[in-house]
Structure 1
Amino acid sequence: MKFLIVTASVGSGHIRAAEALASALKSKFPLDDIKIIDFTDKNCAFFPWLLKNIYLRMLSFLPNLYDVFYKVSEGGVIGNLTGITFSLLTSPFMHKILKREKPDMMIATHPFPEGATALLRYFGLWKKTPLAAVLTDYSLHDIWLYKNVDLYFVATEEMKNKLQERGYGKEVYALGIPILPHENISKRDARQKLNVNPLAKVILIMGGGLGLGGIEKSLSELENLREKVVIIVVTGQNAALFSRVNERVKNSKHEMKIFSYTKEIYTLMAASDLLVTKPGALTMTEAFSFSLPMLLHEPIPGPETKNAIYAEERGAAIWVHKNESILEKADLILFNEKIYKNMAHSAKSLGKANSTEEIAACLSEYFQKKKA
């Protein structure tokens, strides 16, 4: 059996979800062919690659334009036309991939390959492969929604109910967002591994795989915390930011540890008391699994805004709005034991430890039913 997981390297969340699913499927089916394809890789599909680069430029220079696009494409005739337009433009590239790979089941962790495949199925150009979509946010958006998708996997029961009410998906499951499994490393062991004071307050600052999210502004504010803390910074693939942040280490009163792109995120989270980050859904899901309170700021307009609302309404995070102080919120969480414990408890309650394995099991069960 061949599982084809098609994703897009827009940030790191969609890729990480694909990697988590591939890992779970490989554990469950060690003899099967499990492959991940980046639909926005230049060598794989030129036009989707071009769309990705336009998207990233929008985020860098015109974030408000993306907000307009997101709202316009959310619901109604215009929303449906937006999704169909993207699908029409990218479906020839998806068709080539499917003809080449000939999968027994396709899983999409990004709406572009999902929509392109759904459109191919609608026109009868590729009927034989079951199609599953794994949504990587805590809200629904019409750009994910197509009638020719067999299985939908979503983060919450509310999302599941909305999908079913609107008649999408033959089967819909609210199993959470897939993340890679992690060992149950204690805070003490994680800090020992990182050579961090076991008694210190530790703040982890991240900006996603692209190193976005006002990291330098956060550091400037947190420099004025009333007590000395340990600050761990992950700059992602942003080499210029990595260099600038390293310059700050020399003059900071706090102990600072700087990482570029790292595969030790789980160790960093296990060692930390507070996460300061953009509200990317994968990062939030990982933090939930470590019962880690969050300060969320500078969301990309649209889905990340809704992610921030989701976490804040459930008590696991505080959304720091544009004119609010990260310093005040961090001080409140770190040095008020009651608030800290309540937030950590709320984060833990939102974690779904077996999400990835349960999605893999549902995929297998669905395929076996179709086969029979």
Structure 2
Amino acid sequence: MSVKNFFIKIKDFIIKPFTNLNFLASLLAIFAGILVGFIIMLFVDPGYSLGALGAILFGGFSDGLQSIGNVLIVAAPLMLAGLSVGFAFKTGLFNIGVSGQMAFAALLAIFVGVKWTFLGEAQWLVAVIAAIIGGAIWGFIPGLLKALFNVHEVVATIMMNWIAIHGAFIAYRSLDLVGGTTQNAQKVTVNGSLPSWGLDQLFGNQFLNISILLAILAAVIIHIILNKTTFGFELKAVGLNQHAAKYAGINSKRGIILSMTIAGALAGLAAATLYLNSAGATYRIETKPIAQGFEGIAVALLAYSGPLPIIASSLFFGWLKIGGEQLQSWGFDPNVIGIIMSAIVYFSALSFIFKKIVVKLLKKRAGGELE
């Protein structure tokens, strides 16, 4: 390959996303969401609103590699939760049960990560497998109900959320997994924690482990399954039209069950990345849903459920959340980030409007030649 062709390929790689309507619509949704947050801060305290906006936009880089490491830590479970929601979306299902799937998976993962010390250095791997199995089981049940009894997955997964959350509340006490306070589960052992494989030293961040690598690997695998395999084609066909898929000889009931099971497994892996550590986030034993389970919906919507775009979407939301931690120093409530994320979701849901705007702008720029 000549040097000229090499640079042409690099140029095409950079420019190509900006010719994609979904990508441009997502950028507009992000801009609109941040603008909403800025307007709110402007009303609350005009004097510090601009500085607070700068903290949101650049807080993820304030301490160099260490801050970037924090972004990666936050992004990993968001990425997997987004993959769980996005995978179900791609197959015609709405998995709103990620929070419950994570809660049940966390219980199994923490149990293994605390109690099964006899496994030695393999303890973390078995704990990850336990989390994946736990999430898969909690996704399988609503999938089965949908396939056999036509129980809508939204209703089933919402109910499964509360069963998992309240069940875990009881189980942590029954299994002697309560930590130093009655609000938190125990920390897993050192062997039960995900290894860092040198990432902590590379980024100068003691909390960084292989979570982000597991999340990116999962995104690539899901992309291959959905776009490069017959199995993925069948799942998407069932999602687009169950009756047509059945007519084509595809087992739609099997597709629904497998789709929800895989979505649950991804949610289980999200729980593993969040709680399998000896120094970071701790499972809170309370009757509240896990936030990342619902934030995954925002991640998936912004990325139009594409597995690879979900990588970028989750990194963006992780970046926002880390920037939002600095808002208190500017006199603003960090919950402003929640408002911005919610606004982005709303604008993403109105993507067809943004697509029309993008098309008009492109037509205007092209002198009316774009069709």
Structure 3
Amino acid sequence: MTALPTLDTVLDRTRALLPALTQRIAETQESRRIPAATIRDFQKAGVFKVNQPKRHGGYELDYGAQVFVAGEIGRACASSAWIATVVASHHWVCGLFPAEAQDDIWAKDPDAIVCSAYAHESARAVPERNGYRLSGHWHFASGIDSADWVILLALVAQDNGPPRRTTVLVPRADFEIVDTWRSTGLRGTGTNDVIVRDAFVPGWRELDFPAANSGKAPGTTANTNPIYRLPMMGVGPFTVVGPVTGVAESALDLYVRQTGGRLGILSDKQLGEHANLQLRVAESGAEIECANLLLRADLADVNRRARADEPIPQDVQLRYKRNVAYAALLCRRATDRLVMAMGVTGQREDNPIQLKFRDLNALASHGVMAWDQNALPFGRHAFGIDLPSPYR
């Protein structure tokens, strides 16, 4: 029996792709989606399989493998890194769905790709015999042009109270893609809209939030690896944070290469000899390293708890959320400082560091990385003040 790849193996394969990903940046930006060649490269390297169930061709590596892989890819292309981490994370989420749903996705094609969309204009699911009748319009489905399946938020009407929120899996034949993604940052992610018109979803393709967060999701019957007992909402913020460190590291490298040997306009000194710029490089480098250490420490804690079958208490989940947002804040500060220190040169559209700047700010604006949104619940809990939903 052939041994499954380790994380180091996948990381080595990923690093080998970086030159090609860099060469495709212009194509990725122009087309506003990830090139088919990049998707094929990711499939061949096993990027999407790091947390996919073994019984369907995955590697079942420790949770967070997608974070480290995306960090490497972020050094070349932030949009590609975003797709790498969200798709790999979706394949972990699919491992929580009932085994029949996983079979639907991967039994015929272990390389099938799953995307998701939760933000919506409408997401109506009407109970029908053995399933639901689904219709709606969803926003922000990253990578949807490459997807074979999509996880969608669905609202099921209740006799009393607000609709019940759940998630369902829908195949490519049952959804339409609406080309809406035009963004200054993460432009190449193809984060378009999805429309479903009166599609039937069988009951085994549903995963509701209580089950996903219980540690006993339906998929754990077939997938016994402890990563599938982790609460989806508790570790979910790690889904998208991976690219931030790689993008910031590459911005720092670009800054040093572009600035160090240049002569100042009013001086014969090379810019790298100026103490104020040396301090900026030192501070930005420290911030990026701190972000990396913070994420690695928390992911080690996640996996330790998973292996010990130890619940993740609310205060720890809030700490994870805070630290993910803080890691993004550190990397954004590090990059912003460098770009601003370049003056007009850093604002040129043809300067690759400007793309890093826009991508990093787009990353940090995501809800799970927005500092105020994730810091306040931690502080509120620390003072013993009740938390509003969805933190209860």
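Taken together, the values in this text are just the output of simple stated rules run on the coordinates, not laboratory data. These numbers come from a predicted model, not from an experiment.
Computing Cα extents along the principal axes in Å, for residues 105-304 alone gives 56, 39, 34 for which of 1, 2, 3?
This value belongs to structure 2.
21.7, 70 is what came out when Rg and Dmax of the Cα atoms in Å was calculated for one structure; which of 1, 2, 3 is it?
2
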